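Engineer: What follows is a set of structures for review.
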Structure 1
């Protein structure tokens, strides 16, 4: 059986977990906890970068990171399920995934700055740089929210995870600043039960 190893608070791991459910692969892929902080965790042998998620195959080899994992899962499910086969639809979905992944990356860096540095050592220029990435991306998406396919494509899954992470770490900001995206996320959650099922544990 294949295994996805991830932290249950990771939005990138959440992407993979939602993909497993949407693709009907629950009987073929298990999910196991991993930590990036413990040198004894085999994660660093499975992915030299020590990043999550990682997909461990039956032969012990590993695939990373989340876009590659999801492409593998889509292939395992027969292909063209959440990564469209049509060229335009495919690259639209992949572009949305890249934008959503960027929102997650920048948001995580902001969180880490607060977690690992005392307040008096925060680098405001760095925080402003990351916040600008998030603000511009959310503004572009708020102006023109994406559609929602059935099943959702990889870009839509990624966006739901990015918005969910923003709500998790910065509660109330999405609804206040991006009402159309907040409504889009509510619609996604209503149509994709695995979104609520993969909520991160309380901080």
Structure 2
């Protein structure tokens, strides 16, 4: 899919997101098809960096696992380091750990290396999607436990609910899906109009001629 030259806030790449085809044990859509298309991925990063204006993190932390993709790419764009926040049992160093309830309602543990940064470090927390906010809550607690300052929360979309309302009141919240847009309304309803015409081939990276 090639971007038309519409307004910069058109978020032309959002229709590349794929609907869930595997049932209710999985998230209701898959944004990773944006990442495979180079033009889409770079325009996504461009938009997020612009919207981050005024947010000055010292480090970007990505949440296991898909927050690693978006977070690492943003850290490279911003010229700062990247900190992975992992599922329990993956790190071979001393860790802090917290328990949280994920989007499916299951309890999980996540860990962050200890120590990860100096007190007062500004940390931008990145995940692919913020639905119920449970995973992000665990990451916030880990950062603040080590004396870090949460510089903001970033995701492709942040759904609208009581938990995310609290986040918006406490932190700068940045998402590719712009609050108040038709995309936000559709994300909150957990179905996109683009699903009606979705074709995986739209996201295929172009081959050299």
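No lab work stands behind these numbers, since they all come straight from the coordinates. These figures come from a predicted structure and were not determined experimentally. Cβ atoms are built from the backbone, for glycine too; each structure is taken alone.
Engineer: Identify which of structures 1, 2 gives the largest calculated value of mean count of other Cβ atoms within 10 Å over residues 82-89.
Structural biologist: Between 1, 2, the highest calculated value is found for 2.
Engineer: Where does the value 0.05 come from, among 1, 2, when FRET efficiency 1/(1 + (r/R0)^6) of positions 114 and 186 (r between Cβ atoms, R0 = 25 Å, to 0.05) is the thing being computed?
Structural biologist: Among 1, 2, the structure yielding 0.05 for FRET efficiency 1/(1 + (r/R0)^6) of positions 114 and 186 (r between Cβ atoms, R0 = 25 Å, to 0.05) is 2.
Engineer: Let me ask something else. When relative contact order in percent (Cα under 8 Å, 6 or more apart) is computed for each of 1, 2, which one produces 24?
Structural biologist: 1
Engineer: Out of 1, 2, which structure matches -8500 when helix-only ellipticity at 222 nm (-39500 (n - 2.57) for each DSSP H run of 4 or more, over all residues; to 500) is calculated?
Structural biologist: Checking each candidate, the match is 2.
Engineer: With FRET efficiency 1/(1 + (r/R0)^6) of positions 42 and 130 (r between Cβ atoms, R0 = 25 Å, to 0.05) as the yardstick, tell me which of 1, 2 scores highest.
Structural biologist: 2
Engineer: State the single structure among 1, 2 that was used to calculate mean count of other Cβ atoms within 10 Å over residues 34-41, giving 18.0.
Structural biologist: Values: 1: 13.2; 2: 18.0.
Answer for the origin of the read-out: 2.
Engineer: Right, something else. Supply the structure label, taken from 1, 2, corresponding to Rg and Dmax of the Cα atoms in Å, for residues 98-193 alone with the calculated value 14.1, 47. Walk me through the numbers on the way to the answer.
Structural biologist: Details: 1: 14.1, 47; 2: 14.0, 45.
It must be structure 1, since only it matches.
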